[in-house]
Structure P
Amino acid sequence: MFNKDKFFDSLETVNFGRDFYYFDKLSSTNGYTLERKLPVFSVVATMNQTAGRGRSGRKWVEFPGDNLYFTLILPLINVKQILPLNLLAGFALCDVIRGYLQCYLKWPNDIVYCGKKLGGILIETKFSGNVLTQIVLGVGVNVNSENTCVIVPHATSLYDELQRKVSPEKLLSGFLNTFETYFEKFVDNKINIAKEWHRYSAYINSEISVHVEGLKKTFREEGVDENGGLIVKEKSGKVSKIYSGEIGYDFCR
């Protein structure tokens, strides 16, 4: 059970999450917000999401009542800023989870610990014709599920790693507190995504497999550019940038 009083007691934001909507069950927090006109900076949260989704339409496997799922409604920004903002949200989530264990980011949107997925981020947009009308940031964190990897290979939870319960309320408030500060710096162009990436990447200067449109290629990760694109080097020495696709779990560091 999510305790809203406990959440608000540790919320220090000016805007993020001050309009807060908690539901005992939702099909998808992103879907709910995209279907409604809620105030910017509102947060929709649940611990029982029945039809969550990840990148490329993949289903997010649920653990009813054990994990945290939430969506933050963002103000409209240039679409070119969406990928770096996705990475920035990952920085904020890592900062909070690092209060428990040393996690990292797998480009572009997974939080990982020892190669296992702890959480994910999914930014979705809504258009009217060619006009962007809404941006929502969805986050799922494996908080208190047990034996997570038995059901989802390459996944884990904070409980599985720590063998103790973690407060979803403090995780959520901590993320919003941190991300609001980062977002303000991002809007003012006072944060260097490319530089910060080196502190968070799980595979910087390591061999990775990248999946793009059903094809897999092996590269060495070199970093990201200011637009959030993944900089990779082939064995031939050729350097290129990837803006769509993802690093797979089918390799060893």
Structure Q
Amino acid sequence: MLIAVPVSAQSEAKDSKIVKVLSFNVLGGRTTKGDLNFEVVAKVIRDIDPDLVAIQEVDFKVNRSRKVDLVTELGYRTNMVPIFARAMYYDGGEYGEGILSRYSFVSTRNVPLPYMEGEEPRSALEVVVELPSKDTIAFVGTHFAHERAAGRQLQAKMVNQVFTENKYPTLLAGDLNARPGSDTINILEEFWTSTYDPKNPEPTYPSSGPRSKIDYIMYHPNNKWRVLNKEVIVDTYASDHCAYLVTLELID
């Protein structure tokens, strides 16, 4: 049986400039109970039904994760387009960032970030996509150093240097391991607009009882985006981080 879709609804979907963006540190696919359960992570994403997902702590054919390509596994389970970017070699495989997208990629790039001696290498993964409205946007997912503030500040400066030069409106998402008001976040906010409420930042970590805001979604330039809604998704089993969801509208 064919179901008729009203012309107005068809037009609205075609012209939509609304983007649902999720940042989610997935703990390498291991749950807070220590077991590998890719389906529980995928279900969090499916239930939210985002357009773009920045995923941190992504294992790629690593021994501890049974040699699974995690972001491709999650892409299969969520019916989204996956891409992985290596930050470092680790445990027989690779470790880094992942992105899932409702849309195919116009282009992609992996930008290594500076890091201090003794710290884990980090990277920023960018995808460029075209929305149903035919507008093109860039989406960057990253994960800053957890060891020292100085390392995070170096990484924030590099993100500013590279991605604020984009010719497309850009969204930045990730686990930044820094609280609002810290030097790291202040450096980013010289160029990027954050989506959290500065008077009442929504804590995202740990998922068992969120106390700290360390997961973010930001946008640039300021006059190209409008925040419609935001939500912290608490799941105490899927990961030690809450997922952070923001719905934005691209402004002409």
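Given that Cα extents along the principal axes in Å, for residues 38-149 alone, derived from a single structure, equals 45, 26, 25, which label among P, Q identifies that structure? Before the final figure, lay out each step's value.
Working: P: 45, 26, 25; Q: 45, 29, 22.
It must be structure P, since only it matches.
Comparing FRET efficiency 1/(1 + (r/R0)^6) of positions 78 and 198 (r between Cβ atoms, R0 = 35 Å, to 0.05) across P, Q, which structure shows the greatest value?
Details: P: 0.90; Q: 0.65.
The maximum falls on structure P.
Going by volume of the Cα convex hull per residue in Å³, for residues 174-221 alone, which of structures P, Q comes out largest?
Working: P: 121; Q: 67.
Going through P, Q one by one, volume of the Cα convex hull per residue in Å³, for residues 174-221 alone peaks for structure P.
All of the numbers you see were taken from the coordinates with simple rules; none came from a lab. This one's a predicted model, so the numbers in the text were calculated from it and none came from an experiment. Cβ atoms are built from the backbone, for glycine too; each structure is taken alone.
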